[in-house]
Structure 1
Amino acid sequence: MTPISTKTLLSALGWRYAVKRFDPAQRVSDELWSALEASLVLTPSSMGLQPWRFIVVTDSPMKAQLALAAYGQAQVVDCSHFVVMAVRRDLGDDHVDGHIARMSEVRGITVESLAKFRAMAMGNLDRARTERRLDEWQAQQVYIALGALMTSAALLGVDTCPMEGFNPAEVDEILGLTGTDFGSVVCCAAGYRSADDKYAATPKVRFPPEELFTHL
């Protein structure tokens with residue numbers, strides 16, 4: 001692998017911002033979108049459990065319904081692809097066993113050889129469940145995926161806007177998640193910024209590095 005330059009990385013991160021107005025006439029190409037979906041597949045997660053589901057919405061009528069559940073935010077309708085990130089609630093044995101079966105398949109090893117890993121994973125989940133923080137822990141995982149998607153998009157010149165301003169129960173109902181093991185947590189609109197989005201030229205406000213880092 002040939003690493004990108006530091007200049008390329010920082011330029012892409014400086015270019016990106018939370019888009020307020022997308023150009024509805026511009027669509028992300030199939031090739032670029034496939035790469036962005038691949039970036040989500042490759043996103044790391046705790047113990048590799050991937051406790052999530054990504055619902056990609058491009059259908060205009062459905063985006064219009066979702067916009068109502070997102071308090072009328074125009075990004076939902078005007079973006080090219082709208083991604084709803086949902087997490088698996090009350091993660092348990094079946095999910096862990098599915099992950100182990102996949103590990104066995106991909107790595108060419110036996111399920112039995114992963115017994116210690118299974119015990120460790122189930123122990124961690126059971127402890128989180130006992131402490132009543134399992135669902136919160138899984139919800140936190142999906143933000144890793146959100147960051148991966150936004151960074152990958154910036155490197156490919158695709159704009160994004162992370163969105164927490166929506167009614168999860170309404171979004172779940174629209175997407176058919178109600179009554180399933182999954183619930184929506186956060187969304188991300190992707191596409192291309194409108195030429196009249198004034199926020200594109202607004203300087204980023206960040207604390208200086210010396211206030212953010214401690215070197216030991």
Structure 2
Amino acid sequence: MAPLVPDGITGGRIIAIARHLVPDRAGDLARALAAGGVDVLEVTMDSPDPGRAIRNAAFALTVGAGTVMNRDHAESAVAAGAVFLVSPHVSLPLIEWGSLHGFAMIPGALSPTEIVTAFEAGAAAVKVFPISVGGEQLIREIRGPLPHIPLIPSGGVTIENGPALLAAGAIAIGVGSWLTGPPDLDVVQARAAELVAACRPPT
């Protein structure tokens with residue numbers, strides 16, 4: 001059985017994605033996101049010293065690693081404290097490694113064939129990437145024949161389309177530069193709070 005998607009992702013439904021994150025900023029970024037109500041951070045492995053960035057953020061948030069391209073990336077991310085692993089592509093050896101070691105693997109895919117292949121290989125969920133090419137309609141259409149596969153759209157997600165992607169059936173959204181890119185951490189906190197409010201399920 002594939003490892004489950006971490007509760008922080010399914011509960012909060014927002015993954016903040018920090019690309020090229022400088023380790024010394026990671027702790028402050030984590031505090032700003034947490035203060036705004038975002039509970040999950042993905043640190044990409046093309047960051048300078050991603051292991052230290054993951055460790056610096058893990059005190060405040062559920063932290064995973066993104067742009068995981070190979071087993072070395074996976075092993076170093078897990079050693080630093082990452083609890084989930086995200087890749088931009090479908091790599092069967094990586095998915096198998098994650099399943100074997102109990103870490104949720106979330107590979108990137110776009111076509112139905114890629115999505116089904118990844119899930120059947122043991123992916124915990126599938127990152128629909130880049131969602132900017134299909135938007136909420138793509139999620140809705142995929143969910144029609146494949147309602148059992150957890151989908152997490154990423155690549156071009158902002159407050160403008162994030163709520164619609166969730167309404168279309170995504171279990172969570174991955175939000176990158178719009179959320180984590182501003183150099184002013186007060187802006188990051190404010191955007192996090194705004195996004196959390198916009199994505200809150202209707203009561």
Structure 3
Amino acid sequence: MRLTPALVRDALAGLPSAPSPWLPILQQDPRAAAVAIPIRFAPEPVVIAILRSATLREHAGQVAFPGGKAEPEDRDLYATALREMDEEVGLVGAELLGRLTPTPVYNGRYLIHPYVVTVPEGRAPEVRSPEIARILELPLAAWLRGDQPLRGVLVPWQGSRLFVPHFELEGCVLYGASAVIFHELITRLADALGVTLPSPRLQEALPWGDREPV
């Protein structure tokens with residue numbers, strides 16, 4: 001299984017192809033936010049994520065991707081994602097590979113626009129913000145091969161039940177809108193590789209407990 005920037009670019013071509021099914025939860029006039037999904041391709045393809053500090057007032061102790069709210073000086077949302085990635089983990093010179101579906105957070109206050117980018121060769125992420133506890137690596141091949149199981153819960157939604165994925169890694173859990181975004185990336189890459197993902201392991205207990213699953 002060989003993931004290359006060209007394969008990822010082809011896998012994401014034409015996206016987003018349909019709106020997120022979660023759009024109805026958006027509040028009136030939601031604020032735009034953007035995240036970078038940085039992929040380092042060597043020696044093994046991994047996505048760079050962050051664990052937010054447990055002392056934050058919002059999103060404490062959550063796994064997320066580098067990103068944040070759009071600011072007036074940002075030329076566009078891609079510029080927002082690049083600025084936040086530099087401020088949080090010090091990655092500059094990234095190349096855009098494609099976009100994923102804009103996804104609202106659970107409370108409906110933000111619509112997150114995800115941009116998949118390369119980590120420039122020879123550069124390594126570093127913690128640059130006191131809001132970050134540590135940097136995490138999500139090994140793409142582990143989920144694409146089925147070495148790591150896909151997990152999720154079914155939540156009531158508009159008269160039916162909607163699958164909500166989550167991912168366990170390094171003693172943490174990636175959940176909420178970030179997990180929905182990462183699940184879309186895994187699914188698109190599997191399609192491009194001709195790989196059939198294993199059926200997700202469903203569980204009753206919510207991995208985020210009584211927190212708000214943003």
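The value 0.60 for FRET efficiency 1/(1 + (r/R0)^6) of positions 2 and 130 (r between Cβ atoms, R0 = 41 Å, to 0.05) was derived from one model only; which of 1, 2, 3 is it? Let's see the in-between values first.
Numbers: 1: 0.30; 2: 0.95; 3: 0.60.
Of the options listed, only 3 reproduces it.
Computing semi-axes √(5λ) of the Cα gyration tensor in Å, for residues 10-81 alone gives 19, 13, 10 for which of 1, 2, 3? Intermediate values should be presented prior to the final figure.
Numbers: 1: 24, 18, 13; 2: 19, 13, 10; 3: 22, 21, 14.
Derived from 2, not from the others.
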Exercise. Name the one structure among 1, 2, 3 that mean count of other Cβ atoms within 10 Å over residues 42-49 of 17.0 was derived from.
Key: 3
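Laboratory data are not the source of any read-out in this text; all were calculated from the coordinates shown. Note that the structure is predicted; figures quoted are calculated from it, not measured. Cβ atoms are built from the backbone, for glycine too; each structure is taken alone.
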